[in-house]
Structure P
Amino acid sequence: MDNIILICAAGMSTSMLVKRMEAVAKEHNKDVKITAFPQHELTNYVGDIDCILLGPQIGYLEEEVKREYEPKGIPVEVINSSDYGMLDGKKVLKRALKMIKESKES
């Protein structure tokens with residue numbers, strides 16, 4: 001099972017995006033766990049992480065999060081603003097799964 005983490009400022013729109021991503025995953029029989037929480041809780045998270053996606057509103061943290069997690073083999077990226085704004089669960093899930101696949105291949 002792939003574990004995708006979405007990080008945001010407050011959590012409202014990101015939690016809606018998670019629901020859409022989960023629906024797409026279920027529709028395509030993808031075995032994923034998708035969790036969203038505010039940025040300050042990332043350091044408290046205990047568990048395997050396969051991918052971290054940042055909400056566009058906290059994109060300024062990308063380099064800091066990359067420094068912390070990419071050396072551990074965990075890819076980090078800011079969610080495309082348009083996909084985030086449209087709550088496009090399909091595109092965001094597809095991108096996350098591609099990031100996970102690429103990190104496992106390298």
Structure Q
Amino acid sequence: MQPPQRRLQLEIPANLNGVYANAVIIAQTHSEIVMDFIQIAPNDPRARVQSRVVMTPVNAKLFLQALSTNLERFEAAHGEIKLPAQPTSLADQLFGAIRPDEGKPNDE
């Protein structure tokens with residue numbers, strides 16, 4: 001016999017603001033998965049952390065499963081999500097769009 005399912009009543013504060021991030025940096029310790037959600041703006045070398053989420057590895061894996069399920073539902077309704085080509089490294093991803101000024105002599 002299974003225990004009865006618990007229903008949560010989700011409370012969203014009226015003053016809650018959504019946070020936009022277009023990248024995430026993920027790190028881990030032996031007991032935590034740390035996700036820093038960041039904004040990277042064109043032509044700006046800074047990557048600003050907008051929010052940090054820390055989870056246990058078990059909860060992170062459950063989150064991954066839930067995200068995967070929801071992406072499958074999204075693609076079923078709206079078509080396949082096409083991924084852009086991946087940069088070769090994190091440095092290229094963060095700073096690849098930064099180019100030296102044109103016409104400026106290079107220090108060699």
Structure R
Amino acid sequence: MHPLQLYSLATPNGVKVTILLEELLALGKVEAEYDAWLIDISEGDQFGSGFTEINPNSKIPALLDQSTSPPTRIFESGAILVYLAERFNAFLPTESASRAECMSWLF
């Protein structure tokens with residue numbers, strides 16, 4: 001089991017997180033290895049007690065980073081993307097105008 005646990009479905013917002021994780025792996029960020037767990041929203045999986053502990057809003061995607069103590073839960077696709085970009089120091093500009101432009105496209 002990897003430290004990053006992704007709970008999602010192949011929806012547009014869920015796919016965004018998967019793409020970023022795969023891009024981080026392509027950059028050689030081996031710490032970005034993850035396990036993907038299917039949350040079938042057509043079956044109501046998002047309302048199960050296990051999932052709501054990670055995302056009390058009962059929406060996908062959600063990410064649990066078990067490399068921190070205590071584990072960090074992140075939900076909402078934009079928040080997950082910013083968290084991963086900052087954690088791995090990739091894809092997120094630091095210069096303010098470029099960062100603002102990036103955030104505008106992200107959100």
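Odds and ends about this structure:
- Value 1.22, calculated as Cα Rg over 2.2 N^0.38 Å, for residues 2-57 alone, assigned to which of P, Q, R: R
- Structures P, Q, R were shown, and log10 I(q)/I(0) by the Debye sum over Cα atoms at q = 0.10, 0.15 Å⁻¹ at -0.23, -0.54 was computed from P.
- Given 28 for relative contact order in percent (Cα under 8 Å, 6 or more apart), calculated: source structure among P, Q, R: R
- A value of 18.8 for mean count of other Cβ atoms within 10 Å over residues 18-25, calculated from one of P, Q, R, originates in structure P.
Rule-based calculations on the coordinates, nothing more; no lab input. Quantities reported herein were computed from a predicted structural model and do not represent experimental measurements. Cβ atoms are built from the backbone, for glycine too; each structure is taken alone.
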